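Below you'll find a set of structures to go through.
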Structure I
Amino acid sequence: MLKILEMVAVVAGLLYVLLVVKQSRYGWIFGGLSSALYVFLYLPKRYFVFAALNAFYVGLAIWGFIRWSAGERKIQQTAVRRMELAQLASYISIAIVASGLLYAALHVLPVPGQQTAFESVAGGAAIAALWATVKKYLENWFFWIFSNGVYVFLFLISGNLATAFLYVAFTMLAIWGYLQWRKLYYSHVE
């Protein structure tokens, strides 16, 4: 049963990225579903940061759906945009601080996770990535590529091959997403 749920989470996760690359608000529905399933699947495996982040993603998926739904009525308000250097520095700082806070929190809890350093770094980058995705910043894809790469390693060493495959696919889709959003950005700038 758990393997079937993991496969549903994988498929929903892939649909999320594909639809977000195409700037469809419906991607957020699949992202929320995938994240909710991962909370259920990874708490028993003691991946506390991954489970907590996925719970956070469910909330951001709702926010993303609402924000992007408003954007379908007024597409210019939610067009792909670029971060200024100061904004990029802020998002990098958010990723670093979030990673540190996640790592510290895992060491305060009475039952630490299995790979706290990797989980914390990937989680901090994912928080910055998801926030930037909702805001439709082109640079969100760089945060996703980094975070997904760390998760590939984490899931490979833990033997979660289906989820490791998903994160390899996420990494490839993030590269594709960056290229697609970059093309969209420059088509609106010219």
Structure II
Amino acid sequence: MKLKYLEKLKKRKRKFEKKLTPQQKKMWSLLVFLIKFGILSLPVYFIMFSDLDFFILQDIEANQVNTIVNLLGTNSSVQYCGISECSPNPPGMPSIVYQDKAIGIDRACTGYRSFFALLALMLAVSGIENRKRTKGFVFAIIIVYLANILRLVTTFYLSQIFDFELIHGIMWREGMIAVVFFSWLFWLKKL
């Protein structure tokens, strides 16, 4: 029964699309893309407003960033900070501590929003073969993860010179949006 219903819907859709002018077809495709993207973006909001624990990923990223900045000559450490103090052991937020200044790696710092946004963009495009989508998912994981590590390392260094909120809140928020957008365009054109 479900297959018959889906076939009827597909037939109606084709009939509807045949009546459209070329301009209307473009607008229709854009509308379908935006609706798909909106629906596929819902997991991000679910995660944002839930109590899902990303501690393991936060800890991994804090340790990776700490290793990188130490290899570059900084003597920092990963500590777990609560409201008023830091300690070398959990519980607490994984934080990179340098010169008595702690930069916490919270759930939002893991890059999950950028990853889901890129994934939603890739899934929202119609007419893409599964092989290209799979390559895109692998590409998305690698690009977003590397860009996020770069974001964390540069935020660590630049916040030693400039205001943390300027670097974190403005430069890199928009920077990650650009990474997602241009990665999606690259995927559309090249992969």
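Computed from the coordinates by the stated procedures, all read-outs in this text should not be read as laboratory data. Owing to the predicted nature of the structure, the values given are computational and were not obtained by experimental measurement. Cβ atoms are built from the backbone, for glycine too; each structure is taken alone.
Among the shown structures I, II, from which was the value 3.8 of distance in nm of label points 7 Å out along Cα→Cβ at positions 44 and 84 calculated?
Structure of origin is II.
Looking across I, II, the calculation of mean count of other Cβ atoms within 10 Å over residues 36-43 that yields 14.1 traces back to II. Comparing mean count of other Cβ atoms within 10 Å over residues 52-59 across structures I, II, which is largest? Comparing I, II, the top value of mean count of other Cβ atoms within 10 Å over residues 52-59 belongs to I. Tell me which of I, II gives 12.4, 39 when you compute Rg and Dmax of the Cα atoms in Å, for residues 108-147 alone. Source structure: I.
If we compute distance in nm of label points 7 Å out along Cα→Cβ at positions 20 and 60 for structures I, II, which one ends up with the highest value?
On the way: I: 0.7; II: 4.0.
Of structures I, II, the maximum of distance in nm of label points 7 Å out along Cα→Cβ at positions 20 and 60 occurs in II.
Ranked by mean count of other Cβ atoms within 10 Å over residues 12-19, structures I, II are topped by I, which has the highest value.
Here semi-axes √(5λ) of the Cα gyration tensor in Å has been calculated and equals 43, 18, 14, so which of I, II was it run on?
It was calculated from structure II.
Here helix-only ellipticity at 222 nm (-39500 (n - 2.57) for each DSSP H run of 4 or more, over all residues; to 500) was derived from just one of the structures I, II, and that gives -21500; the source is II.
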